[in-house]
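Pasting the structures here.
Coordinate-derived values only; no laboratory data. The shown structure was predicted, so the numbers you read here are calculated from the model rather than taken from an experiment. Cβ atoms are built from the backbone, for glycine too; each structure is taken alone.
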Structure 1
Amino acid sequence: MTQADAIAAQIRDAFDDYHARFAAISRRAQRRFETRDWPGAREDAAERLGLYDTCIDACGRRLAALLGMQAHDRPLWGAARGAYSGLIDGLIDVELYKTFYNTLTRRFFRSRGVDPAIEFVALDIEPTDAITLPVARHSYAVSETRPTDTFMRVLENYRFAVPYAHRTRCAAAIAIRLQDDLAHWGEHPVRGIELLDTVFYRERRAYLVGRVYGEHRFSPCVIALVHGEDGIRAEAVLTRRADVAQLFGVSRSYFQADLPTVGDAVVFLRSVLPHKPIDELYTVLGRAKQGKTERYRSFFRYFHAHPAERLVRAEGTPGMVMAVFTLPGQPLVFKVIRDRFEWPKRTTPVEVQAQYERVFRLDRVGRLLDAQPFRHLRFPRARFDPALLEELRATCAGSLEEEGDDVVLRLCYVQRRLRPLDLYLREQTADGARQAALDYGQAIVDLARNDIFPGDMLLKNFGVSRHRRVVFYDYDEIGAVSECHFREWPKPTSYEEQIASEPWFHVAAGDVFPERFAMFMALPAPLAAALKAVHGQLFDPQWWQLLQAQLRRGEWPDTPPYPEALKLA
């Protein structure tokens, strides 16, 4: 065996080890669900998020010891790439293996950007195009006269160590909901259903994921299971693409799903969510590095195919902490930390980076947008709008280098582009604005119930997805509800105190005054009134204090990932 072969074998074995350890953590999800061990599920999610870097670092140390003085021999690594390609050729998850290899070489050589001499580089491929083997699934014909019997068999095939609270009642509720939701398909609308063998877990729910068939069409079908005091039961059935797309959205934590291979599952999910970008599907399945690779590949394929399109400032109120820009034809924004922050911001660039890392590891409950860090991202200088480039030079010089005709960003965060809430509210009808304002309040409630305090509640820090869901995306002031000090706003005792422009009482770090939230929200009067009518608890210090006490006891309120209207009777 040559040294190139030895390097290739080491890296392949390291990825196989990573994949096996990833699967072992994912498999724990069933036991956590069966025992209602929600803290353990959160610990597993955090452990799995750090696993990739752990395995990369361990493999790097082994290779350094193996190669000694030849550790950074570029021709040797070029030969290793060819040997590695031969080892993984034909595998369903070949692209995951390549990404693992690329991550290792970039850290080993401290590469800046892409190094085609030693990395796998291909912007012109779709990673799932060559996958022809179907993912493992159960298929069922649905009886026209006895549909409940079919769903009895479905639930029988997905067994847990805990019994269903009432399997027949659950099966009947699923059948009725499908018949009702799909009645517009015609007489006997539901002819068949197929569900992936693998159960998907996240937070407090298990999901059977698949699609439902009529005579001439099909739709997604996700059956959500919960484990209550009386056992397991079906809680909801999702058949609208918008609802399923939200469930698989990038503002949510990643699924725990013990998939033997990933690419074939992505192919299946794309069949039911054709508008969901492939990078987001990989990411939500827990393969964040592959999602990052696919996002890079998709963006730069478009970028090179549209040479006249310029990078411009993103719409919305400029942030004090981040400079934000976009390519109009792509649904992404690029966020670069400014060198200095004006008052009243009291954070630092290092602390902002820590906040984004913190959000990556949180249960995001559908309200915190995933943000991927990219280092040494390179763009041609000519592709920047002059005003944007001048802003970056003036305020982000510490994160920017200019090399020849290129601009290199040392660190930027890439997020899906949402419509800023302040702009969205101005563009809507009265009813549309009201719904968005109420969901804004619900977003703050959902975050709070998961021990997340957004800090800065300005409308510009929230965005609205294409499915009209309000999501928070500005993390420099995010904190824990349990660590805040919620206080009542003191009542003035004199005329001088009443007219004072500044607080006449001591305000300590961590003090929060819910009664003053409305001032920072700055909603128009009709929307502010609607918000207070529905979510008045947000402005009550006692509600926050009671929630803190509950969180400190380890009693985290449940946050369903779909509205009450979608729950089964």
Structure 2
Amino acid sequence: MEVFHLNILNIAAVLLAAYLGGLAIRKMGYPAILGELLIGIILGPGLLGVLEYSESIKVLAEIGIILLMVYIGMEIDFHDLKKASWPGLLAAIGGFFVPFALGYFTIVWYGGTRMSGLFVAIAIGVTSLATKSRILIDLKLLNTRIAYVLMAGALISDTLALVIFSGITNFAESSSIDSGALLLIGVKILAFFGITIGIGLLLLPRLGRYISQSGLKNSTAYFTMILIVTFGYCELAELAGMHSILGAFMAGLFLKDQLFPRKISKELNKAFYDVSIGFMAPIFFVSAGFFVDITVFQTDLWLLILITFLAIIGKILGTALFYLPSRNGWREGITIGTGMNGRGAVEIIIAEIGLTMGIIDQTIFSILVFMAIFTTLTVPVLLNWTSKWLRRRGELVYMDKRRGTLIVGVNPLSLLLAEKLATKIPVTLIDNNPERVQQARQSSLNAIQGNALNEDLLAELKPENIASFIGLTTNSQVNLLAAQLAHDSFLIPQVYVAIAQGESAVGSELLKKSNAAHLFAPAFNMVRWFQLIRDQQTQLTTVAVTNKTTGAAWCSKQAIDFQQSLPLLIEAEDQSLRPFHSDEQLETNERLWVLKKTGD
């Protein structure tokens, strides 16, 4: 009997390498997956040989695949499909099948088998879900139609890839290919989806309600339930002749928040994220890098270039072509194609399974890994360029769903700001002080008493409808921490933070991480302005913008003294209002609302 040896030092080294690789690549604005793959290539057996592919790494990596697929399934929000279902379906079909066909015929033309061609085709056709929201936030696109179509297209594309992949693996493992065998494969696939969907829609919600009503508050028991359901779904997939990752993905689709009490759900999400994304999945991606052969740059460079080129062009042009019936314009189709061009988790998993099954060789696997890296690197660059192209042409369409503004801190300045904004959009204020909240309500404003750093409280305010967050308390640290919560947990696209005078250096890293802008000015004397407003020693005036410029340049040209004048709002030509900040782009014919000190 073979003795299983757990090499703890090697596991620790792989985890450390994954962390450092992911950290380095995230600082450049890319998914941690790329850093984990690259560090595995560099430190793995193929290059430096510092890390070892042991049996323990193999086991952890296989479990990591399953947990990662559960997490991907749990992250899918069917509401995203509804927001842009028809355009998203068109983008998914074009963005999947055009590169799919190009990849298949290229491999066959190069002398590869049809089965290996199909595996390459799937890997080229998928669209990575990883970090889509983060890139959309960084490019200020989260509230656009592009964002909704991108997310819907990615969800449909990856689901389609997994279904086709399962059918191919089932077919590959069949000993015969007669009509009876094909019929049996089809019946097993249909039975799998019928059973798993039935359990997910009928049994799991009832089980979740029963456990919740039982008063069980042990999050460990709920976590165990998730694992049991996951492994049960994986076994069903295996019984149907398909790979267990499809079962894990299907389990994730139905293991949603509403199955558990809110507090337990929050703990579970964090725990599952830490175990899957923080521990198991990095081991898988680092170990996947071990199988990459860098000699493909010498032996098969032209095939690598061709596959990468076809993956990029096929995804962009395929999406744009099939997107035409949506009548949203071919330029928007190209923009969505550039956003869907990244690959990642699903593509690498499929490629690694193909290598393990012997359907593709190490050369093709290496090409697919490098293709995933290169195509993902293009996403922020090309999406930024094409979205700016749409903006210049006035063709960037914003959705109406996110319209509200959340203001943290009730004080004279925030009340003045809220009263002006509330004439155009829904505004909610939040403060811990009940007297201040009552004061806001007396001004006919919507105000909530509570802690802005309480994630559960913010979740109850329907943050998916909030377009902008404003931190306007006298405590700069609270403003910054609340801004980070709004950005990281609820993906609020526009974040503004007030910094008290003398604290301009406070939290600069947090401000950058949250993609936030200084509210009104880099730093100003908030308490003094509060007192001036209370004493009625201010008046609000408007100033016309005569030339296109930035907020900082306008303040410099007007020689603004922030002790005497404070720019508050920008009024666009359509009379919409947005907060002023120094990096804001001012357009000709817009107006600035400036608060000025009056009297001595």
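A few points about this structure:
- Among 1, 2, structure where distance in nm of label points 7 Å out along Cα→Cβ at positions 193 and 417 as derived comes to 5.0: 2
- Which of 1, 2 leads on distance in nm of label points 7 Å out along Cα→Cβ at positions 297 and 361, largest value: 1
- Read-out helix-only ellipticity at 222 nm (-39500 (n - 2.57) for each DSSP H run of 4 or more, over all residues; to 500), computed value -13500, structure in 1, 2: 1
- Taking mean count of other Cβ atoms within 10 Å over residues 305-312 as the criterion, the highest value among 1, 2 goes to 2.
- If relative contact order in percent (Cα under 8 Å, 6 or more apart) is computed and equals 14, the structure in 1, 2: 2
- Entry that produces 4.8 once distance in nm of label points 7 Å out along Cα→Cβ at positions 73 and 345 is calculated, selected from 1, 2: 1
- Structure from which 26.8, 95 was derived, Rg and Dmax of the Cα atoms in Å, options 1, 2: 2
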